[in-house]
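Enquirer: The data blocks that follow each hold one structure.
Rule-based calculations on the coordinates, nothing more; no lab input. Keep in mind the model is a prediction, meaning the values are calculated, not measured. Cβ atoms are built from the backbone, for glycine too; each structure is taken alone.
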Structure P
Amino acid sequence: MQRQGAQFAEVWVEGLRYKELMEGQEKLSHQREELERQRKALSKRRPPSGGTATSGRSQSPAQPSKSGFVKPQVACLSPEEYQEKEELLKLRQSSLKKEEQQLQVEVEVLERERNLHIREMKRVAAEDASRFSSNPTLASRYLLLQLVGKGGFSEVFKAYDVKEQRYVACKIHQLSSDWKEEKKANYIKHALREYNIHKTLNHPNIVTLYDVFEIDTNSFCTVLEYVDGNDLDFVLKQQKSLPEREARVVVLQTMRALKYLNEIKPPVIHFDLKPGNILLGSGVHSYEAKITDFGLSKIMEADSLGGEMELTSQGAGTYWYLPPECFVLGKQPPKISSKVDVWSVGVILYQSIYGKKPFGHNLSQASILQQNTILNATQVDFPAKPVVSMEAKAFIRRCLSYQKDSRPDVITLCDDPYLKPPLPRKQPTSSQPPSLSI
């Protein structure tokens, strides 16, 4: 606890081991600087090429410095001496690099543990402050067990459905009594719109909506399928990135869900695809992905021209994951299609593999808007590491095609070679001997 003005607040204090690791990293940093100084000093004593140098003074005449003083001559080393000292330096640098890597691994482990502790502390504090902390049974059916998430005006509880005998997620929407009636009506309208879209969806890669009911005049609850795991955003914060194989599996399942949304009548654009809206199972359900949160979804008209519709809610959404056409300003609203979700998939795959967003990674939403970051995102660059297949890079490029006319829609992308299973290897026939490999 730490005093902040007239109140006390919980503040995280780093433990002894973490402090020791920080001191160790600082010590290694000084050693690295010293080795660099030694390397530069050694380079000045390199023997002249084309001959055998002897220890002692170099043959070049001393040169006066700017201050007028004559700099002392630097003794050249023999090739044998130089090679020996150079090899020693390389070994020391290699050893130092290994130590730094070992320390960094331990630091990252402690930081992940710290983040988990902080997250749990915040969860417990929010649960204690909730009006539902006494674990009531809602609608004589849903026994609230534990707070698992909290948003601006909602709380999500893990609950048990005593009728169906299954775990569910109860998302409780709470309207402030201080709100004006117009604001309350708009919030309810928005929530009901999400419910009306979500209740009709039935796909293994989409979180199922079971029920909705009123708690009192200022709160109501939507009951959702419970996914025992974390969202992709949390996983990436803990692990920083995923191996390409794992990231591809997540994207493949996401594309299945999007294909379903585009095949139903009328089709649906999710419009808010991001790691935080992709839930991942755990245990025997590891790597099972389900998309959720249809609060910003768009319902396409069945007879929409070219599969497009006007974007009337410009400015909504999460900017890192929206394509350039969503930021175009003009007299008429921009036209959007399922290609919005395709762009989002490309960003998600890139971020999952490389551990950073392709555009505006360290920028806020306001900065992205002010700097026209996405409008200028005409080309995607790939870091040298980690090593990623050419097929994955080509897939990402197709998803992040700047011109929407060049970008595939959801149905087309589902047939992309990158998402297809690899062809089985042909077995050699009796007439053809098997090829040999070394």
Structure Q
Amino acid sequence: MSSTAPGGKKIEVRKELFWEAPYTGCRLDATILGYVSTRSGRLLGRVRESVLADDETTGHFRREYLVFSDDRGQTWQEGESFDVSEHGSHIVYWDYLDEETDIHLLFLWRRELQRAKRIGRHPMTYSRQLYRVSRDGGHTWGPEQLLVQRGAEFSEAHVARREWYGKNGGCICNTPLRLRNGTILFPYALWPWDARKQVLDTSKDSAVFMGKWAPDFSHLEWELGDYIRSTREQHGSLCEMTLAELPSGDILAIMRANPPNTLSKFYCLSSDGGRAWSEPKALTYDNGELLLSPSAVSRLIRSSRNGKLYWIGNILPFRADHYMTMPDNWHRFILQIAEVNEDSYGIKQETVTTIDESTDDTLPREYSNPAIYEDRDSGNFILTMTSACALPLSTHEVPESYTRGFMTKETYTSHSYRYEIAV
């Protein structure tokens, strides 16, 4: 798969099996998060096994653990494992190597699912965003630390502005970004608390935490920027923002959204390092044409070799109304990469290149939640993700027009793949 920009080089994609599901009924989600040190080539990965219940009505996490490679990903060794029971579910989502200090951060999201279930609350009611610090290239890890906004009014109970443990919650939701001034931005998603109704609002809001190292580098001190101004009627949820610093010094944020009756991403800008944001606008191609994209996480990444900024996300080729009768996961049947026009903030349509696409209507696949890093030797992007079956569970709501099958243990079985993207 490849695409060539006018006067430019091709974007080329090579795919190979990365991690095979060990048994039938296992969705094996294995990703390479990236390097853990500037002084070695050690790579950190995360492996998560999900299983389909015997009655095929629901899936659940069975096992989650870290893996390491010291030979550029040729072989992997198993590392620490995490509790994925409903009593204290840990989920490893993101990591960050601070190349200025050679300190590595691992972010863990703990949700006390059974506690919330007992009192009929949303799973985010009792959730914690935690992080751990490694100073020896990922060989050992410090204790869990709670992400708490700096200030006398904030504590374990009131962890950040608009967030209270036991009412609502939030989490790091995409890859952190170090600015040229040394500040590290951490994209954050919040499930708001509706004080009038006294319930958690399932429509999410976005902001960034600004992290700066304490003088002894033992922990980060956290400052929270403004939440992005949005309306449920226009944007639905705005969350899972991906960030890039532009040559002007402005910060570009592209966000997942679920606006009514269409499929679109939104973007906004910050000129003060993430403290305040412009009004969200629909993401388009750089010629002004609307870009159709489902409600799914995306990723901005800049090449250190050519300096260009790239966006990785799901771009849909047909009119929005073509997808309105599809089950939601089917919207993610194709994943692409393209250059970003940093003057207009649009996607360069002529550079759009398919990373993977589902072509079997009887066994549809979804391509989402990838991990991406830049290989130090080749300069190529390395993307890993599971090729998950997109058939709905028998307990899921589907459009009346739906006539396809439902998930079985055989179709639930999914492997993970590695894609090398030469830009």
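Enquirer: Supply the structure label, taken from P, Q, corresponding to distance in nm of label points 7 Å out along Cα→Cβ at positions 181 and 397 with the calculated value 5.9. Mind dumping the intermediate values first?
Expert: On the way: P: 5.9; Q: 4.5.
It was calculated from structure P.
Enquirer: Taking distance in nm of label points 7 Å out along Cα→Cβ at positions 173 and 205 as the quantity of interest, name the structure among P, Q where it is greatest.
Expert: Details: P: 2.8; Q: 1.2.
Largest value of distance in nm of label points 7 Å out along Cα→Cβ at positions 173 and 205: P.
Enquirer: Here mean count of other Cβ atoms within 10 Å over residues 29-36 was calculated and came to 23.1; which of the structures P, Q was it taken from?
Expert: Details: P: 12.6; Q: 23.1.
The read-out was computed on structure Q.
Enquirer: Thinking only about relative contact order in percent (Cα under 8 Å, 6 or more apart), which of P, Q has the largest value?
Expert: Numbers: P: 9; Q: 16.
Comparing P, Q, the top value of relative contact order in percent (Cα under 8 Å, 6 or more apart) belongs to Q.
Enquirer: Compare FRET efficiency 1/(1 + (r/R0)^6) of positions 213 and 373 (r between Cβ atoms, R0 = 41 Å, to 0.05) across structures P, Q and report the one with the greatest value. Let's see the in-between values first.
Expert: Working: P: 0.45; Q: 1.00.
With respect to FRET efficiency 1/(1 + (r/R0)^6) of positions 213 and 373 (r between Cβ atoms, R0 = 41 Å, to 0.05), the highest-scoring structure among P, Q is Q.
Enquirer: Computing Rg/Rh (Cα atoms, Kirkwood Rh) for each of P, Q, which one ends up highest? Write out the running numbers ahead of the final one.
Expert: Values: P: 1.11; Q: 0.93.
If we compare Rg/Rh (Cα atoms, Kirkwood Rh) over P, Q, the biggest value is for P.
Enquirer: While we're here: Out of P, Q, which structure matches -12500 when helix-only ellipticity at 222 nm (-39500 (n - 2.57) for each DSSP H run of 4 or more, over all residues; to 500) is calculated?
Expert: Of the options listed, only P reproduces it.
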